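Undergrad: Take a look at the structures listed below.
Laboratory data are not the source of any read-out in this text; all were calculated from the coordinates shown. Since we're looking at a predicted model, the values are computed, not measured. Cβ atoms are built from the backbone, for glycine too; each structure is taken alone.
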Structure I
Amino acid sequence: MDYYAFWQSVHEEIAAGPYGERRILTFHNSRQYAGALAQLKQLKARRTGLRKVKASPLIRAFIVPAAGAFKLMRKYASLIAVEEDSRIQIHSYSSSSVAQTPPSSIPWGVRAIRAPEAWSRSTGVHVKIGLIDTGVDFLHPDLKASLASGINLLHRGMLPIDDNGHGTHIAGTLAASGGLKGMMGVAPRAVIVPVKAFDHSGAAYVSDIVLGIDWCVQNRIDLINMSFGMKTRSKALHEVVVKAYRAGIPIIASSGNDGKRGGDYPARYPETIAVGAIDRKRRVASFSNRGGYIDVHGPGEKVSSCWLKESYKEMSGTSMATSHVTGAAALLLALRPGITPRELKLALRRSTVPLLLRGGQKRARLGGGALDAVRLLRIGTRAKAGARRAEPGAPE
């Protein structure tokens with residue numbers, strides 16, 4: 001393969017067309033991808049158009065402006081797969097007005113999953129949570145002690161500062177540590193690693209998510225929270241989710257807010273942990289998607305958490321439910337750092353408590369039960385002890 005000619009063709013089409021939509025180009029052969037990547041690095045300094053090309057080595061992919069993909073689709077059809085770079089949205093359903101103080105130091109959802117009762121065993125210390133979202137408010141007093149620098153995929157070199165609010169809200173439920181003066185999240189000693197993939201409107205491209213997961217795998221993040229979704233399948237997104245799964249990094253994803261059976265991707269991929277939302281009465285929230293693929297339900301209705309400019313806000317959605325589940329998973333990972341994504345999913349499913357049903361609902365059609373952090377730690381660590389006893393020569 002002539003790698004120079006390949007990139008020259010991309011450069012010419014980028015220069016000729018407007019920069020708008022994008023395409024994901026995935027190489028079938030890892031050796032050819034490596035050759036193309038090496039050539040790209042050499043040419044970027046001299047071909048300014050190629051600086052718009054991004055790479056995901058984890059799935060052997062390049063993200064290029066759509067204008068640069070047309071010739072490639074014809075000329076290199078046997079070597080690469082071309083996928084449209086679709087848009088994807090955060091999962092927020094409704095919100096209330098902003099307040100300067102939290103209604104409670106420990107929000108109802110954190111209490112409902114019994115996180116405070118679990119803190120005597122684990123607070124999630126040192127567990128790194130990759131938060132692929134809109135960024136985080138680095139100045140919020142309840143989050144300062146919980147944040148790592150992370151990465152801004154939209155503006156490399158800048159901090160992943162939140163210009164929407166959704167990411168900050170998720171971060172608060174995950175690991176706020178404001179004590180009595182602020183609010184406490186589910187895993188107050190975990191480390192949030194913000195990965196800004198979404199813009200101020202809460203929209204991103206699939207390729208931004210691919211690059212975010214790729215970055216999390218390369219930087220050995222322990223756990224990934226993904227409170228967003230799309231209606232259609234993406235081969236590239238599924239492939240990078242599988243890569244993270246095989247690398248031992250659990251991905252916890254929200255099911256969506258359409259109030260229907262079925263749900264959004266990536267939650268519907270079997271390699272993720274799919275989350276639905278419940279209300280204060282432990283019933284499936286009216287807006288939550290449902291189905292047998294959902295592994296666990298978390299509090300998602302009128303959840304108060306951190307917001308921009310050192311404030312707080314009440315929001316509803318499966319996004320909020322997902323942050324409770326990810327926080328509880330961090331509590332378990334602190335005790336079992338080697339737990340696999342499959343083991344974590346099984347522990348979550350086995351430790352849930354039954355949902356309360358609305359009229360006419362059948363539990364089997366709703367998916368897993370309600371999250372319980374105390375039961376999760378007990379069942380999750382018991383599985384580890386059982387595995388040790390099963391080893392040859394292990395003490396009884």
Structure II
Amino acid sequence: MDINQLKEEIIAYSKEIGIDKIGFASASAFQTLKNRLERHRELGYESGFEEPDLEKRTNPELLLEEAKSIIAIAVAYPSKMKDAPRGTKEDRRGIFCRASWGHDYHNVLRDRLNKLEAFITEKVPGARLKSMVDTGELSDRAVAERAGIGWSGKNCAIITPEFGSYVYLGEMITTLPLEPDQPVEDGCGTCNKCIDVCPTGALVQGGQLNSNRCIAFLTQTKGFLPDEFRTKIGNRLYGCDTCQTVCPENKGKDFHLHAELEPDPEIAKPKLKPLLQMSNREFKEKYGHVSGSWRGKKPIQRNAIIALAHFKDETAVPELIKLLKADVRPVIRGTAAWALGKIGTNEAVSELEMALLKEKEEEVIEEIKKGLRLVNS
């Protein structure tokens with residue numbers, strides 16, 4: 001088959017199966033990216049969720065022998081929630097970031113890529129292909145940038161002219177010599193809004209992120225949240241959209257193109273108190289289909305406790321006392337203690353003083369003391 005004709009047929013088929021944008025890139029090594037990643041590691045900016053082998057992250061031939069091209073795909077997701085519920089003083093709500101509003105995008109994009117693989121291998125039976133979404137070795141952003149999907153913004157997201165940065169990315173390495181597309185010209189210019197408003201200063205400079213300060217990363221950790229970030233995450237349960245929502249390129253961008261990516265408002269913006277006593281089974285049944293559930297219920301529950309402290313929700317005090325007294329997890333007991341101090345009712349103080357006499361875990365004792373200091377400060 002004529003290789004240019006094949007490319008056109010791949011593009012046409014991609015539209016049929018719900019791929020919103022497709023681009024093609026060479027499979028040569030990403031040398032500039034490798035240099036950046038080495039510096040990133042030296043500075044201690046990695047999150048720990050990445051593929052540790054920098055060679056695999058930057059050399060497609062190590063992942064697929066005789067790799068010649070990479071197909072990049074983008075699928076747009078909504079930026080606005082229809083009929084979003086509002087929290088009340090009695091029922092405060094948290095929020096999942098937009099990338100976790102619908103069904104887990106890893107599964108949605110893998111489905112698209114599987115269909116694309118089947119289409120290509122039917123056309124070219126000898127073709128060898130390797131697809132990945134987010135958790136693969138390659139950098140989705142670097143591939144998308146090279147393939148002309150969009151430019152790499154100062155907020156470290158790929159920004160497409162059509163959909164802004166509200167897109168999921170995936171890619172497929174191939175042994176086919178598909179003609180590469182041209183990269184998109186950088187559109188950020190002198191704008192620094194994302195850097196200026198990042199709540200924790202995680203955006204060190206345009207295009208450079210200290211993952212360990214990024215709220216999106218911090219909400220996914222399982223230990224105690226460092227003190228300096230507890231007042232920064234607000235009611236975020238998973239992820240952070242601040243650097244996207246302030247981006248001028250995202251103004252007016254809101255696409256509802258795929259039913260499976262539409263949010264269930266009660267899951268995307270849930271009541272906080274019911275999360276605190278939720279069992280593993282209940283959590284999996286309600287939240288298991290969204291990407292924000294991948295680390296389990298513990299980080300979400302910890303973040304819900306911090307959110308209740310953020311609201312100084314006195315109606316949550318009885319629930320927080322239950323956690324302080326009975327939860328087997330030190331992180332949850334300790335965070336509940338800190339939250340009780342932040343809320344600071346007489347009942348909360350009394351329970352903290354009693355807990356200080358009974359608690360055996362050093363980390364929890366320290367959190368109880370923090371809570372009491374908050375009351376007295």
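Undergrad: For FRET efficiency 1/(1 + (r/R0)^6) of positions 118 and 350 (r between Cβ atoms, R0 = 35 Å, to 0.05), which structure out of I, II has the highest calculated value?
TA: I
Undergrad: I, II: which one has mean count of other Cβ atoms within 10 Å over residues 182-189, as calculated, at 13.5?
TA: II
Undergrad: Output the label of whichever structure in I, II has the greatest value of mean count of other Cβ atoms within 10 Å over residues 86-93.
TA: Ranking I, II on mean count of other Cβ atoms within 10 Å over residues 86-93, first place is I.
Undergrad: Here's a follow-up. I, II: which one has Rg and Dmax of the Cα atoms in Å, for residues 30-237 alone, as calculated, at 18.8, 62?
TA: Corresponding structure: II.
Undergrad: Okay, moving on. To test your reading of the models, identify which of I, II gives 2.5 for distance in nm of label points 7 Å out along Cα→Cβ at positions 78 and 110 when calculated.
TA: It must be structure II, since only it matches.
Undergrad: From which structure (I, II) was helix-only ellipticity at 222 nm (-39500 (n - 2.57) for each DSSP H run of 4 or more, over all residues; to 500) calculated, if the value obtained is -9500?
TA: Checking each candidate, the match is I.
Undergrad: Compare Kirkwood radius over Cα pairs in Å across structures I, II and report the one with the greatest value.
TA: Checked I, II; max of Kirkwood radius over Cα pairs in Å sits with II.
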